[in-house]
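Have a look at these structures, which come just after this line.
Quick note: the coordinates plus some simple rules give every number you see, no bench work behind them. None of the values given here were measured: they were computed from a predicted structure. Cβ atoms are built from the backbone, for glycine too; each structure is taken alone.
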Structure P
Amino acid sequence: MAQEGIRRLLVIAGAPAWSETQASTLRDSLPGDWLWVGGKSGWPQHIHPRALTTLLGREFRHAVFDAREGFDVAAFAALGGTLTAGSWLVLLTPPFALWPQQPDADSLRWSDTAEPIPTPVFVAHFCRTLQSDPQTVVWQQTSPFSLPDFSPRPEWHTATGAPEHEQAQILAQLQHMPPGVAVVTAPRGRGKSALAGMHIARASGPVTVTAPARAATDVLAQYAGERFSFIAPDALLQQITAQGAHSGWLVVDEAAAIPGPLLQALVSAFPRVLLTTTVQGYEGTGQGFLLKFCAGFPQLRHYTLSTPLRWAQGCPLEQVINAQLLFDDEPVVEPPTGDITMQPLPAQAWQESPAIPAAIYRLLASAHYRTSPLDLRRMMDAPGQHFWQACRAQTAVAALWLVEEGGLSADLSQAVWAGFRRPRGNLVAQSLAAHGGSPLAATLRGRRISRIAVHPFCQRTGIGTTLIAHARAQTTDCDYLSVSFGYTPELWRFWQRCGFSLVRLGSHREASSGCFTAMAIIPLTAAGEALLAREQTRLARDLPWLADWREETLSLPVVQSTTLSEEDWLELAGFAFAHRPLSAAFGALCRLLAHTDLPLSALRGKVSDGESEQALCQRLSLSGRKALLARQRQECEQALLHLDADRALNLKTQVQKLQFF
């Protein structure tokens with residue numbers, strides 16, 4: 001395998017003790033690093049799957065991935081990218097006969113369920129892929145071991161350390177690049193990090209290197225030599241904030257793994273920037289990264305590397321991982337012409353016609369660069385998922401992903417409103433209760449649009465709007481459709497055209513998008529209409545106090561009232577006597593402060609004067625954020641008692657009971 005420049009997958013399926021014994025035997029007979037990826041282990045080198053991304057950019061000889069209790073497929077893919085030519089990746093699984101019914105502990109991360117669930121659709125897909133792959137070795141406890149007689153491959157010559165042909169061409173371009181941004185995308189193992197290191201070694205002027213983790217820059221540092229100068233993204237941002245723009249080059253390795261707003265701030269501070277990122281996989285898709293993040297850069301220079309350097313072309317391990325997790329990006333070609341048909345994805349599609357849902361997943365992944373294998377697992381096995389597609393001649397040109405939400409009991413919904421409970425899932429339904437005006441909002445049933453994607457050649461033709469309208473017309477078992485999105489005027493205009501109305505505006509920018517969150521619904525029942533009217537009236541009352549939203553045109557009802565309403569009293573009681581967040585009560589707190597002359601220094605400092613938490617804590621001699629919030633809740637209680645003690649005490653009793661249902 002080392003001479004041929006390949007790696008292979010060995011699947012060991014059986015009882016836990018038996019499979020670990022076989023892995024230990026292999027470790028003792030084959031020299032190598034033998035990294036164990038899984039839960040607790042007595043192996044010298046071991047790491048939890050969630051920590052594996054810290055090893056990206058490093059290399060190992062042989063590894064074991066323990067999927068017997070839960071299968072973190074993103075970590076599995078990442079591990080495959082760290083193995084050198086001549087390595088085995090040994091995957092431990094439950095016995096194949098039992099695996100489909102066995103709960104997968106990793107499902108808690110993506111299924112929005114309280115307990116782990118079995119994942120029969122993914123297991124069937126995984127085993128089906130193994131059966132069709134003659135290059136993978138499968139060892140089941142129920143069968144004697146047999147190693148296939150693999151056909152010989154050409155001898156492989158490892159990279160010499162000098163630039164390969166593709167690298168040399170890109171290095172020449174970078175050497176004479178005017179100010180701007182260059183991005184290099186490629187599958188793993190194509191020499192992106194080596195290319196970045198070679199560029200650093202040759203560049204004139206200072207070069208700053210950053211990446212999600214320093215441990216991931218080992219290869220880059222090896223090629224950069226003494227010119228390697230690393231700083232973590234957060235520390236670099238602090239430096240930029242204090243010192244202003246920097247000179248020279250910024251080199252960002254695995255750029256798609258850094259939150260967009262942070263990356264944008266770093267890129268904008270340097271005259272020349274080189275970004276590298278992986279095309280497929282666990283950090284996000286390179287195609288989506290280009291479409292979403294890089295589209296805003298004028299005269300972007302995009303380069304690709306296609307020839308593997310750390311292993312041979314057609315490596316069996318790379319091929320089987322790509323097939324298992326649908327990493328095999330297909331080139332974007334113009335779809336066929338003709339009439340468009342709208343249809344739901346049948347529940348049994350993965351079992352009966354797997355190519356159809358696979359095409360939908362690839363389309364969704366190409367439009368969202370944060371798509372990861374967790375989304376594939378969710379699509380296959382999570383409960384409450386619904387998919388629609390628009391097709392031309394059996395080719396998907398648009399896809400819509402909806403998720404069931406709401407339907408909580410009245411007691412649980414009220415406990416969510418009060419801040420005493422946060423059950424899994426139900427993004428919009430919970431937010432309408434936790435941040436909106438109705439304690440019973442989460443009892444309504446909704447379907448949230450999780451993703452929508454339109455083929456690049458079909459965008460701006462109305463297909464997305466038509467697909468949503470079609471799904472809306474066919475939805476009969478819920479009170480509303482909803483969407484949560486990072487607010488931009490252009491995106492909001494799209495959702496307005498689809499018939500959505502705003503029900504919530506966020507108070508801070510999300511780390512993943514750099515935008516304020518907005519939520520909108522289309523009511524489908526009388527209960528949904530009532531929810532929309534109530535939340536829009538609340539938004540309209542609060543809008544004068546929401547500084548970040550005052551300049552936006554939001555199509556809300558005209559409301560002039562500044563009195564303390566019954567809803568305000570309930571909101572303020574939730575803040576003072578329960579765990580309602582200050583952001584949810586902000587408008588009501590503004591109106592409260594206008595109706596009292598009490599000092600209320602912690603509340604007025606934040607709400608009226610906009611002081612930072614740090615400045616307030618220092619001025620009021622408070623130990624930190626928790627102490628400040630406790631003081632603000634106490635001051636709210638003080639003001640309510642001052643205005644109407646009997647009403648305040650009755651509400652206190654009513655609200656505090658919600659934690660004991």
Structure Q
Amino acid sequence: MPDNKRRITIADLKAMNWVSDPQISPDGERIAYVVKQVDPKDDKKYISRIWLAKWDGSQPRQITAGPKVDSNPRWSPDGKHLAFTSNREGKNQIWILPLDGGEARQLTNQKAGAGAPIWSPDGKKIAYVARVSANSNEDDKEASDVKVITRLHYKMNGLGFLGDRYAQIFVVDVATGEEKQITSGDYDCSAPTWSPCGTKLAFSSNRTEEPDYNNQSDIWVVDATGGELTRVSPGTGPCASPSWSPCGRYIAYLGHYNEYKSATLSRVMVVPASGGEPVNLTADFDRTPGNACGSDMVSSVDPGLVWSADSKYIYFLATDGARTKVYRVENAEGARVEPITDDRAQVVYGMSMAGNRFALAITDPLNIGDVFALELGSQPRQLTAHNEKLLAELELTSPEPFTCKSDGLTIEGWVMKPVGYKPGVRYPAILEIHGGPHVAYGYTFMHEFHLLCAAGYAVIFTNPPGSQGYGQEFVMKTHHDWGGADYRGIMAAVDHVSQYDFIDPERLGVTGGSYGGYMTNWIIGHDQRFKAAVTQRSTSNRYSMFGTSDVGFMNGQFEFKENPWDNPEFYLERSPITYVNNIKTPLLILHSEEDLRCPIEQGEQLFTALKWLRREVVFVRFPNENHELSRSGQPRHRVERLEHIINWFKKYIPTRAEEYSM
């Protein structure tokens with residue numbers, strides 16, 4: 001190990017800074033962004049502050065303070081104020097900060113909190129989304145802890161029970177604080193965007209007769225003072241992230257025609273602002289807009305679609321393999337999509353634009369994430385280094401790419417050598433499996449991976465069939481086939497790496513979360529080579545998952561065949577718990593008690609079955625946590641989770657001190 005370097009630790013989580021949401025000022029000279037940290041006074045909480053960096057690269061400075069969470073900074077059109085959200089007075093509300101000096105003032109007062117601010121073009125009003133009751137008398141009722149459920153989609157991971165509250169669009173006057181609700185009804189609304197004249201708002205909403213039963217949403221236009229809604233998209237699939245062109249003639253949005261339901265790649269669509277037939281600008285671009293690369297470090301804020309000032313181009317992020325880059329497409333039928341950033345091993349997870357200047361948030365396997373400046377036609381230039389001191393202390397391992405074949409497909413994967421690696425020695429290895437299934441591993445900083453390497457393990461990870469970043473045909477390979485082509489792709493990667501001269505095929509472990517937990521359960525029920533396994537926020541019984549998950553009832557529309565009661569044999573055949581008799585691998589089950597995506601009953605079923613069979617199994621339950629434990633759970637619980645993972649592998653796949661250089 002190089003002098004003055006040390007191995008990363010679990011405790012380093014408390015010293016990390018998470019940088020996100022870079023927002024460039026209208027004149028392109030300043031960038032506001034968010035820095036999140038573990039609260040030094042309370043390891044159950046985080047704090048986040050807004051910082052300001054200058055385009056010229058001079059020292060960034062913090063511009064908000066306090067023991068709360070400030071986020072979503074948004075510039076006023078004249079660049080003199082920042083609107084942001086903060087929970088400094090309880091629920092998240094919108095605040096206004098003058099940048100020439102003075103205190104921030106609270107602008108909104110929504111009982112359930114306010115979403116990110118969207119300034120009107122003249123800077124006099126702000127639009128935002130808030131969840132409010134469709135029953136105007138609800139807030140006057142005496143509080144009760146009894147829940148009366150009447151709708152299919154009655155809960156959502158991270159939000160809890162929805163009741164009869166729906167996300168509606170509001171407009172607030174910046175000077176007076178007067179607020180007006182613009183939309184209403186038993187429908188959720190999202191992503192409002194102003195027309196350049198400031199008189200109308202476009203937004204996304206599923207206003208079909210039975211919105212809980214389908215994924216169809218449309219782009220709607222409404223007067224900024226409220227009134228009748230006009231649908232401008234064709235009503236044939238999900239439409240999201242509307243963005244009004246500066247010229248006022250067009251609305252761009254992300255959408256598709258539901259060809260493959262939830263596995264369909266979204267496209268950049270443009271429709272006349274008055275309505276009409278949309279044009280698919282990215283029909284020949286076999287990737288979906290957005291950042292699909294997951295991480296336990298990055299808080300990605302999707303920038304959506306960003307128009308150039310002349311309305312000629314639309315800029316967006318998209319994942320290509322393991323890289324997320326900035327792309328643009330001309331607003332013309334048959335236009336070619338072209339990348340703006342290059343093929344270096346990194347992931348862009350935040351973007352904003354002013355003129356020909358971009359503010360980017362970028363991570364890579366050796367950098368947790370920072371703000372970069374990019375002038376069109378040049379290369380990104382790093383402006384911040386919020387983890388420089390910590391990273392300078394650490395001996396970290398870079399992922400080494402490989403490819404292999406499975407079912408005629410090329411599978412991309414990576415292996416990370418253990419810290420202290422010595423040539424000629426074979427090391428234990430841990431297979432990591434991503435969630436989704438329609439997301440991807442990429443060139444991001446993964447604390448969990450680095451911890452395993454620091455503990456003496458090699459780490460294997462891959463993007464099997466079903467992953468984003470490799471085209472429509474690849475991403476739909478899980479259709480009616482969970483545990484099929486995806487399983488074979490993962491095991492092909494393990495077989496490939498097991499031939500490396502530094503991998504010990506007799507000392508392998510496996511772990512994954514969500515769908516990765518499903519695959520962990522599936523693998524140990526079908527293969528005996530792994531000496532230990534950790535399944536996280538997993539699903540084990542696809543039959544019961546249909547009725548207990550917040551979105552499980554939608555799986556029968558594409559991922560699985562029909563409804564479970566119509567095809568029980570198929571659902572049970574694709575459920576890992578069906579093969580519980582085959583599970584001999586010591587298994588650690590990690591699950592959050594408030595997980596509504598993969599409910600804890602999925603972990604309970606697997607634990608009870610294995611315990612009944614007297615197999616080696618331990619069940620760890622995290623109270624007051626949901627499906628996002630590994631990424632945004634309470635810091636102390638994130639620490640405990642990592643401790644359990646490392647200790648489990650150390651117990652069943654011990655390392656040998658003599659094999660490592662110190």
Determine which structure produced the value 20.0 for mean count of other Cβ atoms within 10 Å over residues 22-29, calculated from the coordinates; the candidates are P, Q.
Q
Have a look at P, Q and say which one yields 2, 8, 16, 18, 19, 16, 10, 6, 3, 2, 1, 0, 0 for P(r) over Cα pairs in 5 Å bins from 0, in percent, for residues 454-597 alone, as calculated.
P
The value 18.9 for mean count of other Cβ atoms within 10 Å over residues 30-37, derived from one of P, Q, belongs to structure P
Test item: mean count of other Cβ atoms within 10 Å over residues 158-165 calculated as 14.6, pick one of P, Q:
Q
Name the one structure among P, Q that helix-only ellipticity at 222 nm (-39500 (n - 2.57) for each DSSP H run of 4 or more, over all residues; to 500) of -10500 was derived from.
P
Using the calculated result 33.0 for mean projected area of the Cα convex hull in nm², pick out the matching structure from P, Q.
P
